[in-house]
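No lab work stands behind these numbers, since they all come straight from the coordinates. This structure is a prediction, so every number in the text was calculated from the model and none was measured. Cβ atoms are built from the backbone, for glycine too; each structure is taken alone.
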Structure I
Amino acid sequence: MKRALLNTIIVATGYLASRVLGLARDVLISHQFGTSAELAAFRASFGILDLIYLVVAGGALGSAFIPVFSAALEQRRDAWRLASAVLNLTFLALVVACTTVWVFAPSLVVLTVGRGLDEAERTLTVDVLRLMLIQPFLLGVGGLAKATLETFNRFTLPAIGSNLYNLGIIGGALLGSWLGVYGLVWGVNVGAALFVLVQLPGLRAIGATYRIGREGRASSSLIESLVSPFNAEGVGHLLRLLGPRLFGQSAWQINMIAIVSLASTLGSAALAANAYALQLMMLPHGLIALSLATVLFPEMSRLYASGDRMTLRATALGGVRAVLFLAFPASAILGVLALPVLRVLFQRGAFDAASAALTTQALSAYALGLAGFAAAEVIVRAFFAMQDTRTPVIVGVAAVALNISLGWSFLRLGMGLSGLGAAFSLANLFEAAMLLALLGRRLGGLGRDFFRAIGAMILAALACVGALALLYRVSSPVWTFVAPGDAYRWPGDFLPLVVWLTGAIATGVLAYVGVAGLLRIPELDAAIVRGQRMLARVRLRFAVGNGR
């Protein structure tokens, strides 16, 4: 348990640093590009790039690789031959995918992410897309290295790699004044290379070896080189697990491409604003859900492999509760305080009041589904740990269909970016609810305590929303820099707004914690205990450092 807590802290710290750097990156980008057509081309191209990475070597491969690789290690089979075969297959798939996208880039942009852009914006998007095709290749190889290290509970180097990736993009953004959007392009490529390189010492430390051909022999022919990965023990099982997950990740990324495509019909400024809103929602999602799910996934995989179903149930449901306890207040804060948050972070330079207003529409709506989006991250990993990739894929595809149909319908009703955000939120809440119900059936029920705790968290979140909404309504006539419109002025209003926003967030958190305490939510007590332990450690180190 102590190791799991330490790993969670390492991953959470890595995600925190990554998200802070991500914010710094977006602040620089927003100042330089605002919601311009250049930035729209850059953001749009990522829809296709992410399709390659996530489907071929990102979440799809990692979710199937870790359980199979863990089982090979547990059963003392040749795990490194399996890993080498998977690397060879990944390399081959990425070469094919990137080559295909390069050739058909103009048609792909017109039919997908650039549907609502004009001819010049589409041409720029194609150029940017082609130049960044090295990124999914590097991230794909790095993603396999990350999954391997995490199987051995080595989380530090993958976390550092994610931060170096952001630093590369920040370096590119700083070159934006001279190179324009191409500074961002090369920043992405350099950052992806650093993500791979920093993990190589970790692979060497765990004894990773690369095998070619059969029984470690060099392949005697090109045909044997291509066929031998499929003959490695465990590859067939991995591919069977990968099939449904591959389909699910494809559906999910098609969903994200559809969102970009729908946003583009509102103009390039709306496309860029929608991307900012999604990035901001990913900040708490990464800190709350991804950090914990990343640590729990290998642990749940080992528990399932060892047959310890009771501990697996407690670990999975405990993870869901912990994520929801933090996600509910984060959702309330982002939803109610979207405009002040955006003004503090971005409203300066090219990111003007119109950009802030557009992004607020999307962010407020996206925030409604944060809790479902975060909870699903842990629930899906629980299914993957049980080597069930089919169930979450079926539910995920249904959620994708719901999101696209709702998004299209809401746009037809004139809801704009708010409609796209609302569709996304409703689809994610639906997915989390369905997955949770199915997980309960697999694990012998969720239990009355689980439902009681979630109900109490929802009441506490509503108290947080009420307190924030009341404070916002009272403050707007007095402090005009808070109110909607064009009253905010940079830099004069920046510090007063930071002070107000800090106080508002503290008010919301106190309301949430107060109701959580009255309703005796166990996660609050656990958070207090962890906080006290961390404070005690800091005091001890301070005392030792002063020679006491």
Structure II
Amino acid sequence: MPVIELTLLLLLAIAVGGALVRWTPLPLPILLVVVGLACSFLPGLDAIHIDPELFLLLFIPPILFADAWVLPRRDFVRVLKPVLLLALGLVVLTVIAVGYVMHWLIPSMPLAVAFTLGAIVSPTDAVATVATTEVLPLPGRIVHIVNAESLLNDASGLVAFKLAVAAAATGLFSSAEVAGNFVILAGGGMVVGIACEWFGRQLRQRLIRLQAGDPVLQTLLTVLIPYGAYLAAEALHVSGILAVVAAGLWASGQEIKGLTADARRHAREVWRMLSYILNGLVFVLLGLQLRRMLTSVDHFAPLDLALYALVLWLLLMALRIGWVWASAHVRFRLHWGWAGSRSGPDPKRMLLVSWAAVRGSITLATALSVPAFVAGGSPFPERDLVVFLAAATIILTLALNGVPLPWIIRKLALDNEEEAEREESAARAEIARAAIGAVTLSAKGLADPEDVFFVEQLVHRYEGKLELLEGDSENANLRATHITLRRHLRLAAIRAERERLHELHAADAINDETLRTIEAELDERELISSTSVNRG
């Protein structure tokens, strides 16, 4: 199928999935996989082949960069130690354990190839995990751990994959050489990523000083940063994935000085749409590929294949649960980076971290990038079986980990975001006080009664915010009721304005340009008026 038609069809599949998700119990990522799997039965879509290198280049850099960019740097530092244990320690344990167990279970699979399989299935997918819990979100600290782990274990898993594939292709393996290559690939990737992000930020600042701070241009340069970091790292033969993650983490919280509110809003909206489309494409393409990946093995009995896949999933879950619980207790006993309860690890939170182990796009891309031939031209041993087991792992984790996760969250009934809510309320109160001080200072000397009245109204509005945030509950509830009533009145007025505007347009009293200009202003006012009571 031609690329243009295929792209439009994939975008249509994303739109259909986004519309249907409200009427199905399935989370959006899983629904998109199902839509993609259904599309694979359509003529022309049953033989779609994805170039793994092109897949990694087009989709992974912006997705990982966006995830790293929105990860709070302070919270990332707070969870760094448990994340490193998961992203490095658990990945190494998974590669080794899966390698030996699958080699023992399937003697025809060489040990180096079994290690390759372990590296493929070791990274988790934070995008799928967070998206499956959108309605009932995970507690803040767990979200930070899961997201940060996924960002780092994507890189560590891919580095381990490259080393395992090289060992399987050449038949040579040296633990010292592997360790040295890992340090070079990982360290080099981080340096390249930070350097590319710094260069991009300096370029944007220079353009702002030259009065070239157009929102579209600034956003375009931001989108180019992850691609530049990935390509530069791959050209230098270091980890492109880790370069993108490092660039995103380095950019986190460092908004360019001098950007206008319009530029920041434009960047947020563009990245929101870009992330939605790219993530949707990843899951639809995953569904398109699953059918071929699952039917590529024909020299094993179906029951044996099902047994191998189930054993692999059970092994992955046993390793993760054991590692999460053991590492948490070790950190608690040694007081090493422990930020939890003084009585010890919370079993409920450990269960959520353990169960949030969905595999997705990285597993798909690495499985498809396994070479068809090794050194000397002979076929890669059991390549089809490796691809099948990777695809089966994706399906099993989506179905057995992703689907029940919202139900598990509901049953555990954990307190969610209490610290974040207190922090946000305190910040809103502080900026309200700052606004009152600035208005009072600026209003000194005003003599016109209308100006004085406006100042009094403005100060009263900020005092109302403080009362809502810090006052007693009875007064706060009364003010919230008044705010809600006034918001409804403002929205009713805006709706009347919009209806009259469209009547004028329908009567040819105004042209399309005037319609768009005034309606954009009405949209802005409606967005402001529609904010929650707590932000009122």
Structure III
Amino acid sequence: MTVIGIDLGTTNSACGYWTEDGPKLIPNRLGELLTPSVVGLDEAGAVIVGKAAKERLIDHSGSTVAAFKRLMGSDHKIMLNKKLFSAPELSALVLRSLKEDAEAFLGEPVTEAVISVPAYFDDNQRHATKLAGELAGLKVDRLINEPTAAAIAYGLHQKQEGTFLILDMGGGTFDVSILEFFDGVMEVHASAGDNFLGGEDFVEAMVDALLNELQIEKSSLDVRLLQTLYMQMESAKRRVSQMDTQEILLDFGGEKIRWSLTRDWFSRVATPLILRSKRPIERAMSDANLSPAQIDDIVLVGGSTRLALFRSTVGRIFGRLPSTHIDPDTVVALGAAVQAALLSKNSALDDMVLTDVCPYTLGTGVVNEDSPQQGLYFLPIIERNSTVPVSVVRRLATAADNQTELQLEIYQGENRLVKKNIFLGQLNIKIPKAPRGKEEIDVRYTYDMNGLLEVDVTVVSQNKTYSKLIQRNPGVMSEKEKEASLKKMAALKFHPRESEVNRALIAKGERLYEASLGDKREKIAAILSQFDAILDRQNVNEIKKAQLQVKELLESLDSEDWL
């Protein structure tokens, strides 16, 4: 049975598998390699995923959602047509779509997968990703960090050894990893990142700057107009590296404004975000104890690394331009497919070994009575960038006389005060009464290749151990909640695969019709009417021929290329 590799992205997702010729991507039901990470419900309550859903973002914004990956690991819920969905449930719908595409392409059931996650995803977010896989009917054999997956695909493709810096900026996150490839071993030396820095943030900054210049309150715009503005800024961002000036027609509810977006304007707006990207790079280089001259190559991953401003900034830091000969949108899925083959013990990859690191520090709170600061202090147990799997034990003692219970709180972060770090969970331990400092406990943290943390606490005097796998975190379901979610997902209606092409074309045509005027609008209406008539005749060969013609016509009319 084939184990697939999945890149579950903020903007787009993709999947692949291993072949005799190396990793290959699996096309979706539209014949495309990238599936937009967008989910919607139509008027009948049926689920729409991917391109067809993305085409509905403007005109059906109340029943369509994108960029929900940024909510993974949180309690946030999203309302679609009066139904509440969590981020793992929405991600599961994307994964289910990829799973069905893989099954149709491979001609066999697909039940196991390797899923990529940002290197800087915390424990909560990793659990939420595994949950999404389970809800989609997949056994998640391994979570692989996105930069590591990219490095695997790049290393195998290039067949060269050395030390590589992987810069991965997608729609929602920015990851930095430093890896060394030698003698069939891919060793991660350091990781750093920013979970809230990606293409979505550049678009947000552009929208805010534009509205500020025009002195328009964002809250005064209705959802449809605001969504249209976001789409226009997304399109402009993608073209800004090729065009000095772009003329954009803005529609603010009847008041139309023609506005010029220049490369200099974009540079001013984007510079604060670009400067934020330098900090994770510098931290990873420092943790790996490397100088820029010791980096053999710089590999860019994720669509946002196409920005010329980002590439020139990286060039100034390292004194040379990064590699741009690999597709930043698909390399993670290819690497995840390689990892899937490794787990399947594929004979062609038996000689390859992969190591990874814990990208953040894990520890607990302790009392420090010598300091005037209020609250607990952070005691690191597993330091960031420790090679995984890793298991570290620290001995602690009671802080008060006659304690009968000790509450061990588990944190992730880099600040010396626990209140400024991320709380992951707690473990309550019963201990015998004794003077302060007399009773001791051994605290062991174990962190595995999936980025999951297990905590064991042993009361030394009793040799009794308490254990906890961190899983009751924000956004993570109990078994009862998971069962209820599975029932809810099973009750949802999904459109037949064969109708997805038609739905995507009609949705695109409707979007273009809404955005057009005059002759162009009439032409689009005629195209859609003819297509509707062909669909009504239900002639399979005629429909397939019409699909190609309609696709070409609509693409030629689509001046707002935001795909």
To test your reading of the models, identify which of I, II, III gives 4.0 for distance in nm of label points 7 Å out along Cα→Cβ at positions 191 and 431 when calculated. II
If helix-only ellipticity at 222 nm (-39500 (n - 2.57) for each DSSP H run of 4 or more, over all residues; to 500) is calculated for I, II, III, the one returning -11500 is structure III
